[in-house]
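Chemist: What follows are several structures.
Computed from the coordinates by the stated procedures, all read-outs in this text should not be read as laboratory data. Computed from a prediction, not measured in an experiment: that's the story for all the values here.
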Structure 1
Amino acid sequence: MIAVQARANGELSYRMGNPIEAALVSFGSGLIIISLISAFNPAIKNGARNLRGALKRKEIPLWTLFAGMLGGSFVAVQTQIVPIIGVAIYSVASIAGQTAASLVVDRIGLTGGGKKHITVRRVAAAGITVLAVLISVLDRIEANDLSVLAVLLGCVAGAIVGVQRALNGQINESTQQSFTTSLLNFIMGTTILVIFLGIGMLINRTEIVSLPAGPWWMYTGGTIGIIYIAFTSTIVQHLGVLTFTLISVGGQLVGSLLIDFYSPTEGVNVSVYLVTGIVMTYLGVIVGGVGNLPKRKLAKR
């Protein structure tokens, strides 16, 4: 889902020529949809009441509720750089940032599922993934600093979403309703993007443009985000952010590779370096994610 979302948001940004507004359209459409669903769904309303109760009892810090602003920032970065480097390289770069951030947030225990120690296996998995990023972009590192900067920004975006996942796990523990967590994320994410767009207009660097005509799928980013946030906020409570990130890499990279094969960003080619990087990332999955699952199950038994 996140690979398709990146392609959709990147296409929308390219056609609008305004990445921040494109991100706002994506998040805003998601907010409208999840708000309509919430109006007729008692379970989501009950989740909001659970969250209010948790805040009153001080079971969850108030600042945790701003996790959605990290999501808005992530989409803003995503819409900026996917048109430059393509979905596949962006995905690998963001995964490197996610794994690095995941080690930290799991150790702190931000997910709400308890602290997870930084072991040799987990560090090795993160290291293999970061090395995979370097290999995957070797043929694209040129004198043009913009492409290198875009890859680095992809890593930053990944770190942002890694922290967001952890905070969403904590929120979901209080709401007990994953779509309530999605609603809160979209409220906060849309708010920060409105602020970003307003600042851009004030300094005369951004202009509002009309919604462009184009393929219908470029407007699906918000809908995908609703489902994605709901799923991840539940899963990270049980697996932790790092294990979830590594296991979900398979779907994300296969999806992004297929997208760059069949609907590539202009000037982006699928190279042997990229494929090698993806294979190495799977190695990281085996070392740090899949290898841990049997031990977790045995511990529960």
Structure 2
Amino acid sequence: MSDKVKVFIDGAEGTTGLRINERFEKRDDIEILHIDPDLRKDADERAKLINSSDYTFLCLPDAAAIEAAALCTNPNTVIIDASTAHRTRDDWAYGLPELSRGHFEKIQSSKRIAVPGCYASGFIMMAYPLVKEGILGDDYPFAIPALSGYSGAGKKAIALYESEDKTPDLFAPREYALAQMHKHLPEMKKIAGLSKEPIFIPIVDDYYCGMIVNLPIHAGLMKKRMTAEQLRDFYAQYYDGQTFIRVPEFGCEADTNGFLAANKMAGLDYANIIVTGNDDRIIVSAMFDNLGKGASGAAIECLNISMGIDPATGLNV
């Protein structure tokens, strides 16, 4: 009789599901429950596998994720949802355990865990400590320029970017979500504790994965004024000892000739928070893989915490 943890990935053929499977390849403590490809949209078969599993990952569009979560009737099955559907619900644990001990413990004890959005992860890991510790007010005029590879845009977009016949605009960075209605905004506001949604400026570019999310700060608008170097030290103390959020030394951009490349963290499952700027204008940048700490890596980190094992098990850290 197997003592392995039984895992079902609903939506295993998407980019998030594929990366989760990849991270499980070298693990001998996990047994993957596979669905017949012809039945992957059959509700009865999916319900059977969900309720037979110890953990089910939902790598699905929002509506399908809500439907799949409702199929779970086994009180012992833990659902880890990578969609947007449940991230602002108080009865679901929010899967960014580094934010506080309370976030970690809720993931540890919950049967329902919502994996953060990729852009939202970057913004919240930067903004949450600032608001929590009173360095910035909850009404600070946040604006978030961000750049991502195309792997986060879904199968259809990936096919367009990788087509031999792709149109000229796909070779250039493209700004989108111009109506300020991006699906990550409610999550950013709620989890970071803001009084209003930030201005969000996402850009997708012609490379596969990796992202950089920026948080510009006017020092004169800080409730507790700090220099850029002091703010770096604040983050280093806040995330001291964390495996999945790291804070390089102030001035580290000199090692790359003053450039920060959005694809530098591709293939890794942790994030770097880098602070640059001067005493008047500071830029905080979160750099990570949108499929790593921004999706699949975060999902497996939550699984490991729920299992009570080293959170870094099977991950590239």
Structure 3
Amino acid sequence: MDANVALGTGHETRGDGSITRIPLSPHDVAALPRLREKLAQFWSKTGEDPRTQFARFAEWTPIASGVTFDEDSQGTWSEPTNAVPREVILHLHGGAYTKGSAHAFRGFASQIAARTHRTVFSLNYPLAPEAHVPVAFDLVVSTLARLCAMYDSVSIVGDSAGGGLVAASLSEVAWPITAVVLFSPWLDLTLSGASMTDPSIHDPLLARDRLADSAHAYLGDAPPDDPRASPLFAIPQQLPPLLIQVGTDELLLDDSRRYAAAARRAGLRVQLEEWEAMHHVFQMSVAELEGARRALDRAAQFLTT
């Protein structure tokens, strides 16, 4: 067993009432070291275009059965069998603002669509360095306005940088949002969280220097604490029902912890789930990890109840 993977009981524990800590299941105690080895081998390959390589990684997430796709220039629609009418989920993908696409994340979006029985629209937002703050941010806000005009219920999910875009948009959206789920969101482009330099964290997907390069590419002339890029520094006065899921073995752990704590100080309710020994956006590994499947099930329940 990997020295960084602690044996869990499989039973969740609760902290201060707003934090749920979920230990590894016995299945994942065995599965996680094998997955980390697979990730290390994948990312050790050099010479490939970074965006192509990242797309191949995103496509590891299998496409859920019973979900069909319709793609256009704006993004990808994932349509599950027996979708609830007049309800939609906006999905914003990760990739450190420099990589990723709606097409590459079809598998992940389909897993959400199949579990929620809702149509999921994954937006193709412009990437850095070709586009800087606030181009992607403005597109997300206008897309939410369009969806709210088309549907009776609009929820939002975002992973990593996509989670940061979701959180940033909440300060500008005047329309009612039903629910929000953030998977390992990047909420602070100043990279000031303690987990960024914690030697006990061994994130197999992220490195601080690469995050710094991506932040520089995305920010352009904006300061790193601009709330449109770092929503940690501008918690809205009101929030829709919000769930954050984060692993305890990832560099962005303290982004989620600090956002949830700041929201609580402002009198807002944010549910934070900390998944023991899990890495960045572990929910994508539904084929390998029981915890990934459980986390998506919990997220789907939050989005639909």
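Chemist: Thinking of 1, 2, 3, which structure, once helix-only ellipticity at 222 nm (-39500 (n - 2.57) for each DSSP H run of 4 or more, over all residues; to 500) is computed, gives back -10500?
Modeler: Numbers: 1: -26500; 2: -8500; 3: -10500.
This figure was derived from 3.
Chemist: For mean projected area of the Cα convex hull in nm², which structure out of 1, 2, 3 has the highest calculated value? Could you put the intermediate results ahead of the total?
Modeler: Working: 1: 16.3; 2: 17.1; 3: 14.6.
Going through 1, 2, 3 one by one, mean projected area of the Cα convex hull in nm² is largest in 2.
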